[in-house]
Structure I
């Protein structure tokens, strides 16, 4: 059976993608760190990574997601501070924290994780850290210089664009030499049944 590299995500609107692309440009200008930047159109908020799954399992996954989302309320997300994994002193991944309605975001993520356990996807041990990946270091982890941090620091988060979250998406990820390409398999409207 064919396999699909799949994940569940909140797709970003154009307003947030434009802001994040600007942050990437400012970061690149402020430093010469060897970063492989994520294409702005591919930046998303991962709720759960599923890995390689057989195509025959997709219907069960969609039904589990529909159960998790059908009574979930709409909420909003925005952009928080800049950071890195595992730390700014030993950065491998550069990101922006997701701000907004943290309790609603944790709730929908928990509901999705719980529903997916019923179709064979364990919840895992890592705590959920809502973030948007801007880029990944090429090679060994490096310290992010203070001028780069200052370049993307949000002076007033209330002025940053916010997005109303109305649905979550089941996505396919295809790894290519110049970066992953993401395709939506279906979206699940919050508060309603499965939509194609």
Structure II
């Protein structure tokens, strides 16, 4: 049986992540199998939802350990993916991962969303999983770049749920993939309009 190239890249990503995690805290999950099942599987499951979207640049907001950026870059090699991460050590890991995994389309930027300016005319897919930016601030930044998409991984009571609540009028949901569990996790794909910020 042939190995799926995406699965191969993601397996190598998890190995590298846990190797680095011995020195730099990149993931809280102690067991790699649990990380695959509880976190990586959700991101991978949401990838087919993006195939019908017209985007050429994905921006992973607060990329951290690359949980969203790496699968995006691996699954869509013809698309450019930017991992925005302000912390130096996490950027060092992301750069190493991009090199070792052969992800030439993955660019690492040590900066915040507020400092980032997308290229003119880019069709942007914004992505966020673990938000460290207040919901209102995120919505204000997104509203500056209408016409794109937002892939938001959310859970009941999480800051990301507040983004959807506050931006409901300007973030029409196109697709919602439920994962269940006690916190009712989901991957939400929405269109971004200038009205998403109130």
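A short reminder: the numbers here are calculations on the coordinates, not readings from a lab. Predicted model, so just to flag it, every value in this text is computed and none were measured. Cβ atoms are built from the backbone, for glycine too; each structure is taken alone.
Here distance in nm of label points 7 Å out along Cα→Cβ at positions 60 and 92 is compared for structures I, II. The highest value is that of I. One of I, II was used to calculate Rg and Dmax of the Cα atoms in Å, giving 17.1, 51; which? Structure of origin is I. With distance in nm of label points 7 Å out along Cα→Cβ at positions 36 and 76 computed over the structures I, II, the top value is the one for I, the highest of the group. Sorting I, II by distance in nm of label points 7 Å out along Cα→Cβ at positions 140 and 164 from high to low puts I first, with the largest value. Of the structures labelled I, II, which one yields 18 when relative contact order in percent (Cα under 8 Å, 6 or more apart) is computed from its coordinates? It must be structure II, since only it matches. Look at mean count of other Cβ atoms within 10 Å over residues 28-35 for each of I, II: the largest one is in I. Please state which of the structures I, II yields 12, 37, 31, 17, 3 when P(r) over Cα pairs in 10 Å bins from 0, in percent, for residues 4-99 alone is computed from it. This value belongs to structure I.
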